[in-house]
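Read-outs throughout are calculated quantities, based only on the coordinates presented, and are distinct from any laboratory measurement. All values reported here derive from a predicted model rather than from experimental measurement. Cβ atoms are built from the backbone, for glycine too; each structure is taken alone.
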Structure P
Amino acid sequence: MKIKIDENLPNSLALLLQEQGYDVETVKGEGLSGSSDQDLWNYVQAESRLFITLDLDFSDIRQFPSGTHSGIIVLRPRTKGPRGVSKIFKLLLNQIDFETIKGKLIIVDPEKIRIRGSESECSEDEAS
């Protein structure tokens, strides 16, 4: 699976995913920092990558409809520092198979993981 990590996330997430065998690129590493959401989205789409971000703009299903992309994960930690982000991301890794995310929007906060799929379903899993 191919994944792109947004510039607002620590590089440690990319390293963790690479260690698990994923093809990971970062916005910073590709020199795309500061790009508009639309320009960045065009790159993500052209590369057919799952996109992981803290940016709530990417949770707008009117602009990024389910079923039209390789998946979007929006992380919503209590604190946006590397420690808070890593904690919530590890929670996600323990509960979601990335291979099942295609076309879906996943919003992860400390209490739950919300999944919005192409069938317009929304399910919630309690975070442990």
Structure Q
Amino acid sequence: MQIYKTLPTDSDFFKRYGKYASLLAWGIILAQILSGFTESGLIYSNVRDATLVFGDATAMTAGVLGAIVGVALIEIIGLRVALPGTVDAFLYKRWSGLDLLFSIGLILLTLVLIPASFILSIY
């Protein structure tokens, strides 16, 4: 597969909105970092509480590892992979053959991980 990068063809549109592209990209990254911090607190405390029977040091280690893995799954897989794939499935009408299988999987993953991110961020 080859990717070709060409100059924009709609120069008026690019002049109006091109300056916001990098700002938007950085804003999305910062929003995901903030969301990850808010999610990590609840994941940490739940995993730590669930593993307290193994001792304080083990529970703290398990809580930290659980928070890292949980946030990585939600933010990286959920928001960086599944959500754009779901949008692409609808935009490009990928509803036949193997595309259908992957589209359904991405939609289901998005429907689970996005609300999980929201719920973990507000509690």
Structure R
Amino acid sequence: MAARVLIVDDAVFMRNTLKEIFTAQGFEIGGEAANGVEAVEKYRELKPEITTMDIVMPFKNGIEATREILKEDPNATIVICSALGQESLVMEAIEAGATDFIVKPFKAENVTQVVKKAMAARR
């Protein structure tokens, strides 16, 4: 069975790019969210095996959403997708419990490599 992914990013273009990458690698797209509030709601609803999380989003940022999800499900696998130059935010997200991170702009092979490594680390 394919791993189910929740893609969280406020940019439709980025969500679509990640969807294409994951679909091509055989992952199931469980859902999408455009902000941190939606991310937490969708996570509760879908219980995905992996969540990709942007940091800078409206209503609730990715760090806050990561903390909230991990508080409810300590086994959640969350990979941060962040733009270059946001190293301090990425470190804060890792401290909040994110499993790994991908720097935007990214290559498809980097995304799948990091996600597979993160999933293996959580097993």
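Summary of values
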| quantity | calculated |
| --- | --- |
| With Cα extents along the principal axes in Å, for residues 13-52 alone derived as 27, 21, 11, matching label from P, Q, R | R |
| helix-only ellipticity at 222 nm (-39500 (n - 2.57) for each DSSP H run of 4 or more, over all residues; to 500) from the coordinates reads -15000; which among P, Q, R | R |
| Origin of the value 16.9, where mean count of other Cβ atoms within 10 Å over residues 69-76 was derived from one of P, Q, R | Q |
| Identity of the structure behind 37, 11, 7 (criterion: semi-axes √(5λ) of the Cα gyration tensor in Å, for residues 37-100 alone, calculated), options P, Q, R | Q |
